[in-house]
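Pasting the structures here.
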Structure 1
Amino acid sequence: MMKTIFLLFIFSTLTAIGQDAGTLHPWTDLKGRTLQAKFLKADAASVTIDWNGQVFTLPLNTLKPESQALAAKLGGVSKPSGPAVTGIHPWTDLKGRTLQARFLKADATSVTINWNGQVFTLPLNTLQPQSQKLAAKLRAAARPKPPAGSTSPGTSSPGIEATDPDGELDLSAEQVWTSSDGNPLKGRFVEVNDANLTLSTLGGRREVIVPLSRLSETSQYLAKKLKALADAEAKKLAALAKARSKMKLPKVTEADLDKEHDWNSSENRAIKAIFVDANDEYVTIFLSNNPTRTFELPWSKFNPTSQALAEALRRKKEEIMPKNPKIIPAKGGRMAAYGSGRFRGYNSVFQSVLYDVALHQNGNVVHLWLKSPGSSRNATDGKRANEKPIAIHFSSHYYDRTDPKRTRHRYRKIVAYDVSPEPSMDREVTTLSGTFDNNGTFEYEMEINHRGLGFWGKLKDPEGEEWPTRLSIGVRTPNVAPEAINMSMEQIMPIIGDGALYIDPIEEKRAKLPFTEKWDDLFRKFKGSAWNPIKSAELMGKPFGSHKIKVTPTNTKGMYMAWGKGYSGVFPFQSVHIGYRSEDDKYRDVIPKNRRLNVFVTRGK
């Protein structure tokens, strides 16, 4: 769920997040490897950093103590101390199963533990009474000691003040709720019925259901007050929706969905932003200077002119991508897919300011369309969504040695799926699994969001397979000048410009491979193990508009990534291929998640 923020923050001109927002800090893992990166946030289990524009969340237990302490200091997280808090404890569920795991934190309804480096949140009502008591004990031990006399009225929990039902209430804010025995719980009101209260916690990442009988009388009264506010807000939203249906709207085109627009708040503060989506409650936008994060703003926060613009863009998007699109059902080795519109023939679609990404119904190929206005903000030379996309493909291939004199390179064909998700436009993590034509099995996984794309997977051959299958992942650029065969270099140059592939070899310094140099010349100049394999590659220049496309593994240990010719062609602009696989033939059938291949798209200067 995307986080709602206050309009005052969005429409202000302040860019500083805090005193540490632009500062680089050293983060060192248990193997002694150090990254210089910006601190973003931290909690009891992890720290989130910005490294060269890429956002990573690192488990604290993978970092050295000094880095853990730095995270706690910058994030304002109290670091538990003493064996009672940090030791290993037994956690037993209602079926008698026990885990030996480290306590991290707990609240009125759950406990969070670290089991062999993995973080889990367990509902207390699934645990034996002794484990529930242990969670309460450790939680109390980890709680900072308040100053004397700081006990809040109306609660037995010192230092934490429950939300006053008779005070000023905000449906979008987190409230402090108290249980019947005085324990606090922070969460945003979602809904309430005669038996249960539903709260959104952890910044919208998790919803919890709390029986009303377990809440204090004050919090039960708070729930009723917020329900009345929510009902009134729903009526107000319905009235606003009716008013928008009668608005005079500006004329917009499909291209306007990808453009930057001028928006004004109800207080006449102006920003430049790109429309993402809208429902009856919120308008979702991207700020131009922060294309990796979306913001939800209530309709009432925009002035009438901007409301009309948002409504026009909303209707245009629904016209192009209807709410109830035609779906082609799955069949054999083909997944279910959209049957009409811009993404006809695709199963999973993700759209951002910088790119559109779609998984083809064949399950093997993900297409990436760049959405750049060009080499400058309003230029027209950028790659558009209706042009040939970059392709990221899962390749499960083998060598057919039927003819000893002529070995053939072939690919396994998917004949059936056992996990085949329905078409979606808001799914970030997609898992596919099924069967090949040799009765082998596969599992392809991908994570696609505003920060970038990640790919990993595994396969398994049947017992006694004569020709073993290898899994690899490839990134292939399209031919950006398909008519080049009939053109002179003088005619090609305006299309190609400064386009190039930049490679980062394991040992040598970064090298530039211009698209205008012939493959044969490049292979002579950059031959041998000094230039292949590589640890990362980057594509940039005129054919990619204002984008930079970086291809890099999460971890190169035991892996092999190489650059080369994409299709038969004389020049790199006719296609570049970057391939990624396990280096050891023993592990030819797996690309693990912790060594997944990432594709990051950023906007250049």
Structure 2
Amino acid sequence: MKTTLQDTLLVLLLFAVPSASATAQSTYCIPQHGGQIVAPILTSVSLGTINNTGTTAPLVPSGYSDYTALQTTLAVGPSYTLTIGSGDAWPHNFAAWVDLDHDQRFSDIERVGLAQMGGGAYTISFTFSIPPNALNGPTRLRIRGVEEPFGPWTLSNDPCIPFTYGEAEDYTVVITGGGDDDAGLSAFLSPISSVGLGVEPVTVRIENKGSIALSNLQVQLTVDGLLGPVEVVPGTLQPGASVDHTFQTTVDHTGTACHLINATLLTPDSRSENNTLIIDACGLDPITGSDVWYIHSDQFQVMETYSSGTTNESTMNTVFGQGNWQLGHFETINVAQVFGPGTCTIFIDGTSLDVDPLMDFLTVHGETVERWVAAGGKLFLNSSPDSQDFTGHVRLDLGFGGVSIAQGYSVSFARPYGTHPIHTGPYQPIGSEWVAFYYGNGVLHGEGLTKVNVENNDDNFGGPTVDLPTLAEMDWGAGKVLFGTIGPSELFGPEAMNDRANILDHITDCSINTTSIGSWDVASGPEAYPNPTRGELRIACANGVEPITVSVHDLLGARIAMPYTLGDDQVIVHADACASGSYVVSLGYRNGVQQHVRFVRE
């Protein structure tokens, strides 16, 4: 059997990207603070029967304290006063949130107070009431005090992202007089934008966020404006439980069609805002080209932030060769062409004054960028904000399921983290620490990130070791994203620039079906026999070219431990060691080419 484009697309589908709208948070985020705490920031909290005084130090060195064993009851309607005490007269702002819908997140509408403590005061109070649509039962109260960050972010606080200096405490409040019934749509499980979509089922996850059991839940699907039948979710959904419901209607994504899919819960409950879920799912063209782009703004400079020294453009020349890459700008590029199947690698830099144009670009084209990566593209998305005020918030949202940059977190020292090919890439030395004023003005925050480089302020300034990422990696569908908060390259020495070159070198290959090995066209594929097999599967090596990696996955994408033997002219997979079913063998070659062979174990 030969590897065909259909087989290749199947393998890409196995690693399809989870939809950003389907991201669910299973636990409360834990805030981190990396600076040396020279005075207690939160010393007392008073609300109802909660009276926690004398808390002169956080329970966790990074500035977090779990006091959820302390609780008070709050009824819908009356006014309550939350009083916060501090031991530091330095300007801080304080904020508090109550998780009214029990979704383990703190939204802006759940914030019950935000103010700066100043003028020599050591206490601050918030007066608030619980709205009628709050859900009954125990939930989380979060209080956070952070140093008023430099720059334009007056009163910028956040329940989750890192701050240089700050402290956070959690408590429990029990809500009464609100709602008991709340079923919500929390995720689209299928379809999701990926290569190789066909006629796909539509599956959504329904969660019972209330305090009573729910049954006879009615749901309806709308595809491109066409209403489907009303369906009843079978069984009873207990409080805190979830169920995955697959609609009778399927969606035809044959080719590269996009469809707007809307799922709606029709059963009335206490909160209607989580009863609708919308996704625009697309069948994607696979990446087949090798074009390379470097993109930034044309508003503030011709090349980069400063006019002298080593630039990103010289690093692009080092890695790809002069004339082998293209320069584009947020304001003028043909987005469909650049983020199309002919492009393999893109370096987007929104550093310093470029951060506002970057965020403007992502606001309009973020979904296109995500789909291009899901189709197999390799992206380095970097921004080191320079006190910009794009949103008036200290968080810059980059997309990709909730990845963000915490602005104003100044990083003067950074270092490699763990083991990663970037650390041993072709450009050496990279050293054990990089120093610049500033190396970066932000750190990364989000789920699903693999740390590559981290800030190293603690070794030089004191404070807890939090290892907040300045460079992190994420697999997204068939592609890969490297997120960075690394500052202008003119500020760095040769070791840090070697690291930057290794970053770009890491995302240079997107070949899946068009690269040749010698005179052998990979698209023709290797021959595998016998197929189906009851024992050994033999895969011929064309022209004596042997793979250097062999792996086996099932059709759900799970890796299967299956022994194999590399011979002079063939790979022998010992399939008798696995259960009956369909599998995919992936062969990797020294030049980065991947081949995939589907076979059946009888």
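Here are a few things to note about the model shown:
- Here relative contact order in percent (Cα under 8 Å, 6 or more apart) was derived from just one of the structures 1, 2, and that gives 13; the source is 2.
- Structure responsible for -5000, with helix-only ellipticity at 222 nm (-39500 (n - 2.57) for each DSSP H run of 4 or more, over all residues; to 500) calculated and labels 1, 2 on offer: 1
Any read-out appearing in this document is the output of simple, stated calculations on the displayed coordinates, not a laboratory observation. From a predicted model like this one, the values you see are computed outputs, not experimental measurements.
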